[in-house]
Structure I
Amino acid sequence: MQQSLTGRPRKIAFVFTSMPVGGAEDFALGAGPHLAPDFEAHYVCLREYGRLGEEAKSAGRRIDLVRVFTSRWITPWSIRRFAAWLKSEQIAVVHSQTHHAHVFATKAAKSLGIPSVVHQQKTLHPLPPRRARIFRACLERASHVVALSARTARDMERTFALPAGKISIVANGIERRDFQPAADRAALRRELGLPGSGLLVGSVGRLHQHKSHETTVEAVALARKQGVEVTAVLVGEGARRETLERLARERGVADAIVFAGARRPVAPWMQALDLFVLPSVWEGQPLAMLQAVACGVPVLASNIEGNTAVLGSDHPGLFPPGDAAWLARLMTSAARDPALLLQLRESQQRVDIPWSDQSARQLADIYRTLLS
């Protein structure tokens, strides 16, 4: 074990502009406590705490707010101010998670001569020219790059010509103690105010277009026409909520779609489900799906690369993206044939779930290499 010259743990700053409810924020908060004793996680927000930041702070976690990004512009003065904070806190490694945080972190770290890590938490998609130039500069300044999957690592190496050895793969880990099968699903549904009878399906995620929640609403309407008592719970908020609510009314299933809003913790909402549904048109590493698998909940998911990378291409719960009729048939079969639920669970036993403590060990190895 390597420590600082003082014998105290070396400080790792996880940098965000803010910490809303999201995968990158969950990952950092989950991995931090599992870092080896020679490291100590610090969390810093550059604009505002955000909902998850506020929750973590209320729970006793140290979340620092350094207001250096209060407008749309990143100025030399704001970089110097952030660098001064890093120096005063004796930060050993700066680990950034989001686009603007990358700019602050890599520039400030370089000015101080300390290592920085840029973390790509999503599948890499084509970027607008200006944003691509900024991101390329961040990658060049960074001491190391972390990608969530082998595919993302390959895409980044090809797109930005990263040198061999500069990028590592660290999957977004799940907290073991939080995501486990429910001890009493019926009691959990009563506690959450969810229907005690019928098939309960649902998902956890933003109500955004790429999540394709419309497919779930349409499928519920089709299944109900077949006489299946099915209710869908959508946990999350986003720009598509009004559109989804209107669609549910138009299809006559407004009473069968529960818009639960943003909820924390999310584990009880997953544990209460008969089926977890992920109809996305694209995914990077679907953290919510992995959480559902860890809770022992059978999964129905769109047949896209991000989902099949987790479930396997032969998972019996896959359906074509946007195909509500196919999804409705799967829901109907699950409601009428317990054998399908068993088949889904058996298939999911092969899923290799990344846990937060495993991800933390990988990060600690990267930090040690950078500081050696």
Structure II
Amino acid sequence: MPEFATSQEFTREEVGLALRNPGMPLEGLRYPITPIGMHYLLAHFDIPFIDPATYELPVTGRVGKPLGLTLDDLKARPAVRMPAMMECAGIGRAHLSPRPISMPWHNEAIGCSEWTGTPLRPILEEAGLLEDAVEILFTGHDRGIDQDVEQNYERSLPLEEALREEVILAYEMNGQPLPPQHGAPLRLVVPEWYGMASVKWLKEIKAISEPFEGLQQALLYHYRQSEEDPGTPVTRKNPHALMVPPGIPDYLSRTRHVSPGRTLVEGRAWSGYGPVERVEFSPDGGRTWDDATLGEPVGRYAWRPWSYEWDAGEPGEYELCARATDASGRTQPADDGAWNQGGYGVNVVQRVTVVVG
């Protein structure tokens, strides 16, 4: 069962998780493609060591022709190079009160990389899915204990999602072999879904005839308001806009300092429910809003750039905000309604304190 903290101070365990799993500094939003060293990281257990020379991926279960694919086999298949924005489902958890005790993300659990790999669908078609297959189960080599259960990290996708043409088995990140911490030698990339679906260090792909009931699928990654609430599964990314904090920071507090006059505020926005169609900027804590200028993303599943020319005006303290609205009509909440037991999918409006003068 989840544990909660009501204090603003983080627990020793949360600090330990944060040291193991760095986020992306928000100044990294300036890059359309996030440098590998700036991309966020979340490893549930230890990072496994896997020798690419002896690696083999079994494709098993409810298939007519089980496969065993080496890394060379996968690289010999048709390749795609796809920019895709990735976001951890636990983003924003640290904003909540009471706070679920887990990875204490604020807004930095993001990154947009260019993934190179081969589409999953032709592999499943070659294996010959049987008529009773309803989900595809992905198991990682990473193993540990969560909720007192020893397990490999594993998640499933409904058949219709796994067969989307943009779902790939990736072996390169930004034109380089996958780093160990990002899933080497092979990982799944599921655009539009939160990062928990993009299983790293792939050990097996298995077609199954019943919905997967493993812990990471059935108990965790659900929007629940209470322990009795069965909740709804966490799937696609909620709309989200973030800004590059303008000006320069105070070292300890990170409060921003800006000179009076016009300041270009820039950022990125994304959603798993369709393209971002509007980004709004507020200089006064959300009391008034104005439309930002939208640019074009570098790919269908990449984040979208936006900018706003802000006249900082009189010296003083300001609270800058940004919010996104996507093609489905979904938009970001101010503060209310974000809480859930696991602290998942939090996309409250970003607030940046800026001192002018």
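One of I, II was used to compute distance in nm of label points 7 Å out along Cα→Cβ at positions 192 and 224, and the answer was 1.9. Which one was it?
Details: I: 1.9; II: 2.8.
Value 1.9 for distance in nm of label points 7 Å out along Cα→Cβ at positions 192 and 224 corresponds to I out of I, II.
Using Kirkwood radius over Cα pairs in Å, for residues 40-215 alone as the calculated read-out, with 19.1 as its value, let me know the right label among I, II.
Working: I: 19.1; II: 16.7.
Working through the options, I get structure I.
If distance in nm of label points 7 Å out along Cα→Cβ at positions 56 and 280 is computed to be 2.0, which of I, II is the source?
Details: I: 2.0; II: 5.8.
Of the options listed, only I reproduces it.
Where does the value -13000 come from, among I, II, when helix-only ellipticity at 222 nm (-39500 (n - 2.57) for each DSSP H run of 4 or more, over all residues; to 500) is the thing being computed? Display every interim value, and only then the final one.
On the way: I: -13000; II: -2000.
Traced to structure I.
Rule-based calculations on the coordinates, nothing more; no lab input. Quick caveat, the model's predicted, so the values are computed rather than measured. Cβ atoms are built from the backbone, for glycine too; each structure is taken alone.
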